[in-house]
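Before anything else, here is the set of structures, which you'll find just below.
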Structure 1
Amino acid sequence: MPLLEVQNLAISVKRGKKYFEAVKGIDFSIEQGEIAALAGESGGGKTLSALSVLRLLPPLAKITGGKILYTNSGNETIDITKIDKKTLQRIRGKEISVIFQEPGLSLNPLMRAGDQISEVLSLHDHYRSETRVSKTKISERKVLEMLEKLQFSQPEKVMRSWPHQLSGGMCQRVMIAIAAICRPRLLIADEPTSSLDETNKGHILSLLSQINREFGTAILFISHDLTVVRNFCSRCMIMYSGKIIEEGHCETLFSSPKHPYTAGLIAAIPKKESRGSNG
């Protein structure tokens, strides 16, 4: 049974007084522990599809059809489109978490980094039987352990830092810490490397791979960068104009694309030998 199964999902976006269908009845699934990509050019519906999994759509967008079936930690399959807000809150951040595209905008500028990470533990009350003092100490230890795992050289300093005191790559790692602190079953990564340089990009992908291996966390990776998708993901779903037009294991899809759009995207990937060429 898949961890997540999306069936005939449709999403509409309001423009003026009318709604226009932006996602047009797509189907896809994510298996436990796998890394799968939803890829394609900007505006194709990737982010809307991913955010709908936790009903985090922007105000002008709404789910207009289909099911989002999730198998929870109790091995029960629930339709996320139909559950109440209380049940949804229990899942968000604990079983399914999100890394957003712009960490600088996603982090709260009025909270220290450590407090933003520990807040997730507090929301899901991981240490219900402990005293307030014990909870604080355990939470601090867990946050430090996570920051060390994410290779911060000075985790204590990062805990005390405000977001504006951290670099873009460090902010993204704090976002990963927030998303991973409860060891979720599914992590949705929405263009997590798009604003980073090549060094930080590689670092973030390495950390996500580590979380996947150590926690068994499945990753739904949203990206327009097919080079990253090819190297990082095991399976890829190509989205174009609100539809999934092709999917398959990355090795097969990149070597033998069936759809002309996919072939065009792959052909546009810069070749190593052409970089920096004068001819």
Structure 2
Amino acid sequence: MPELTLLCVHAHPDDEAIATGGVLARYAEEGIRTAVVTCTGGERGEVVGPGMDPEEVTPHLGALRYEELAHSLEILKSGPPRLLGYIDSGMTGTDGNGDPASFWLAPFDQAVGRMVAQIRELRPHVLVTYDAFGLYGHPDHIQAHRVASAAIEAAEVAALYPEAGPAWRVPKVYYATVPKSGIARFNAWFAERGIPSPFGEIVRPEDLPFGTPDEQVTTVVDVLPWLGRKRDALRAHVSQIGRDSFFFTSPDEFFARERFARQRSDVPVPAREDDLFAGLRG
């Protein structure tokens, strides 16, 4: 079998560390090739870095975030940045959603073709992207889900996008996700301390409008031994993640495991697994 490869598809620089930093670090250390495709340059991110003047930094934010992404990927040992080439669309309801150059308004066939080329070049055995809501509803996250999902199917059909290289079928596909119970526990922990949670105030899983029902989470990967490296990768995104971010101040238990919903497996696997490469090793 060719060298095992993990490909993670993300919307912006920093998402690779937030959602999959643990598995990228873990599998790279195990000798598996890891790579990240980032759909946008993150040009519309909020500048929160210490000593940074947003008015001064914002015009050059895309270039800065590229440097931060390269640093993060170096820490995670996941190769150089691979950008799909689109502009950050901004949060839902902002003017960036209407930018013709934004990922949200990208010609779908064009975006899928670019993603197919990445898949066929890397020939991943495991591909991770977002769930249908993009974890929290950001337009670029939702678009990343749509484009990646279509590209996974198209990549295995030789007649589609023939200029993108030989066809490749991804054996295992996952959505990075957060279970509703986990979000509820997180919100409760913040509420007990009188601190606003980034995920709102709902503490009953059944009341949450987003997140994945616990029974649909198929794969829980222990990344506690790599949590330090994940946080180092997060710190690389100086412009976006402040020193007092909840990523650094919350208990390790909230980040010691990364969770996924399996969408495809061409190899036999148990209903619940603790390894994205279960069934592919050996």
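Quick note: the coordinates plus some simple rules give every number you see, no bench work behind them. None of these values were measured; they are calculated from a predicted model. Cβ atoms are built from the backbone, for glycine too; each structure is taken alone.
Can you tell which of 1, 2 yields 1.00 when FRET efficiency 1/(1 + (r/R0)^6) of positions 111 and 151 (r between Cβ atoms, R0 = 25 Å, to 0.05) is derived from it?
On the way: 1: 0.65; 2: 1.00.
Only one of 1, 2 returns 1.00 for FRET efficiency 1/(1 + (r/R0)^6) of positions 111 and 151 (r between Cβ atoms, R0 = 25 Å, to 0.05), namely 2.
Which one of 1, 2 has Rg and Dmax of the Cα atoms in Å, as calculated from the coordinates, equal to 19.4, 69? Display every interim value, and only then the final one.
Numbers: 1: 19.4, 69; 2: 18.2, 57.
This value belongs to structure 1.
Computed over structures 1, 2, FRET efficiency 1/(1 + (r/R0)^6) of positions 119 and 191 (r between Cβ atoms, R0 = 30 Å, to 0.05) reaches its largest value in 1. Comparing mean count of other Cβ atoms within 10 Å over residues 15-22 across structures 1, 2, the highest figure is found for 2.
Computed over structures 1, 2, distance in nm of label points 7 Å out along Cα→Cβ at positions 87 and 103 reaches its largest value in 1. In this comparison of 1, 2, the computed figure 22 for relative contact order in percent (Cα under 8 Å, 6 or more apart) is attributed to 2.
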